[in-house]
Structure I
Amino acid sequence: MVGNKKIPLRKCIASGEMKPKKELVRIVRSKEGEVSIDLTGKKSGRGAYLSKDKEYILLAKKKNILASQLKATIDDSIYEELLQLVEKEKLS
C-alpha cells in the first residue's frame with residue numbers, strides 16, 4: 001500500500017500560518033530555562049516555531065512573542081542568530 005507521505009505541519013507563532021516543518025525554525029527552552037535554536041527539530045524541551053522570514057523574526061522580537069510562548073526571557077543574540085540563519089538560506 002503506497003500512500004502519500006504525510007507532511008508534518010506546524011504553526012508559525014508570528015504569522016499564525018500553518019506551514020511544513022521544513023519551512024520553519026524551532027526555538028527551544030530546556031528544563032533549565034536555556035533558550036536555543038534547534039536546527040534538528042529533535043531537542044527536548046518546550047518548542048516554538050518561527051517562519052524562516054526576516055519580517056516574522058523581527059515581528060516576534062518587536063511583540064516579544066517568543067518570550068511569551070516559551071515563558072522565558074529571550075536574549076537578543078537568539079534573534080541575531082535567527083536573522084543570520086535566514087540570510088544564509090537565501091544565499092544558498
Structure II
Amino acid sequence: MDTPRSLMSELLCFRSGDAKRMWRESIKARDGHKCVYCGSTDNLTIDHVLPKCKGGYDHADNCVTACRPCNQAKGSMQVDVFMQTILNAV
C-alpha cells in the first residue's frame with residue numbers, strides 16, 4: 001500500500017523559472033515550433049491571442065507561438081484585425 005511518504009518521492013519540484021520555461025516549450029511544441037501567423041521558425045516567442053490588456057489571460061488556450069516580428073507587429077490588436085492587416089499587406 002502506498003503511504004504518504006512513498007508518494008512524496010514521486011513528486012517533482014520545479015523553480016518558477018523552470019516551470020515557466022517548460023510551459024513555454026510545451027506551447028511551442030504544440031504549434032510545431034513555427035509562428036502561427038507567418039510560419040517562421042526564427043526568434044519564437046509566446047503571443048496572447050486575446051491581449052492581456054483587453055482581458056486575455058495566461059493560459060495555454062490563449063497563447064500561441066509567434067515570431068518576434070509578428071508578435072511586435074500584432075501588439076495589442078485583436079487577432080482578426082491583425083490577420084486582416086497581414087492579408088492587406090500581401
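Any read-out appearing in this document is the output of simple, stated calculations on the displayed coordinates, not a laboratory observation. From a predicted model like this one, the values you see are computed outputs, not experimental measurements. Cβ atoms are built from the backbone, for glycine too; each structure is taken alone.
If we compute distance in nm of label points 7 Å out along Cα→Cβ at positions 50 and 66 for structures I, II, which one ends up with the highest value?
Largest one: structure II.
Have a look at I, II and say which one yields -0.47, -0.57, -1.22 for log10 I(q)/I(0) by the Debye sum over Cα atoms at q = 0.12, 0.14, 0.24 Å⁻¹, as calculated.
On the way: I: -0.36, -0.48, -1.32; II: -0.47, -0.57, -1.22.
The read-out comes from structure II.
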